[in-house]
1. If we compute percent of Cα pairs over 19 Å apart, for residues 41-104 alone for structures P, Q, which one ends up with the highest value?
2. For which of the structures P, Q does the calculation of distance in nm of label points 7 Å out along Cα→Cβ at positions 145 and 193 return 1.7?
3. Kindly point out which one of P, Q the value -19500 was derived from, the read-out being helix-only ellipticity at 222 nm (-39500 (n - 2.57) for each DSSP H run of 4 or more, over all residues; to 500).
4. Have a look at P, Q and say which one yields 26, 20, 15 for semi-axes √(5λ) of the Cα gyration tensor in Å, as calculated.
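Quick note: the coordinates plus some simple rules give every number you see, no bench work behind them. Keep in mind it's a predicted model, so treat the numbers as computed, not measured. Cβ atoms are built from the backbone, for glycine too; each structure is taken alone.
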Structure P
Amino acid sequence: MLDLSQGFERYDPVWRAAKPYMRARKNDVHIPLSFAWAAQLLETYTEADRDICLLAILLHDIGWHSIDMQDIIEKGFSGPNMLQSDVRYLHEEEGVRLGTEVLRSTAWDDATIDAVCEIIDGHDTRPDPRHLNDRIVRDADKLWRFDVTGIAVACDWFKLTPGAYAERLEDQKDKLETEAGRQFAAQTLAASRNTLMLHVL
């Protein structure tokens, strides 16, 4: 994983402005990890827009702040149509609203704000990505799940053991949007299975 302590300082004001919205649903863990995955993907897909991708992944889930945690888990993380649940659409709408406020307060231009919000609005619910920036953000949003931390957090959301959640991830790893994302998912899941002793637990 890339060292994010250098070269990413231009985004620090956005992190600080978004911080009040990041505790919901453990997003203060999920979002930094996803940001690191976006940065990693951008090393491969250099033609993508770095600012748009990194700002979009940084802000994509802050809309969960506006939704009750019980509703998030009961309505947004269960059932066969959970990705089209009302709370999923609401968190995207709120993400656009809060993301716009954060970006304006940190002096980003209107074109950047529009491009970032176009990705946020539909990152979970839109069936297909619209462009490379969208594909990178979607993959970065998912890649954290394959690491030990993501498995530890998400298996509680879905009320599964780490082993059962890892089996779910086996089905998901080949469905990421980019070739690099699929490779990262497979490699990371294999390492996580080894670390968590899932061959015996």
Structure Q
Amino acid sequence: MQLTAIEQRVIGCLLEKQSTTPEHYPLSLNALTNACNQKSNREPVLTLSETEVQEALDSLVSQRLVTLDEGLSGRVTKFAHRFCNTEFGNLQLTEQQRAIICLMLLRGPQTPGELRTRSNRLAEFNNVAEVESALNALMTAEHVTKHPREPGKRESRYSHLFADPQSAVAVEPPELPALKADELNELLAEIDELKAELQKIKLHLGL
């Protein structure tokens, strides 16, 4: 199973909303697009169009990972996942394992501590050791991998193995405020002053 970045976001949102707002699940295209672009609990934050989400859904339907309930008598078409824990697929996860995969689909690589903190609406972990136990089971099943610990970090990060390595979503860099002409002139003047001070110090030291 190799999901594109947008397909990962779509599946993650369907898993999340199935647990957190079951009364609104399955999701319409509009609700799913809003969930994909949600500013909280998402990394990176995206601005996907309904067309982009629909294209991902079409691909997921063809892979039999999503089903659609076509609206009758004017009802809106809604979408549900068949990613895991269904009679149609082989991927069967415990509630804790499902929560971990869901969070990784929505937020990328995370540490056990981060997973425990962020999973409170999806599953119950009494401590970080329970998170690590679930991660170990997922690694044994080759659904998750552990990354080398980064310098200065206490914990290693883990990520899921359902991603297409060739796929990535382009995230626009944040806009930087443009400097006004007078602000630029001030900065240039400060730089000149610093250069002059540095020259004085060099002369004083005989350099």
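1. Q
2. P
3. P
4. P
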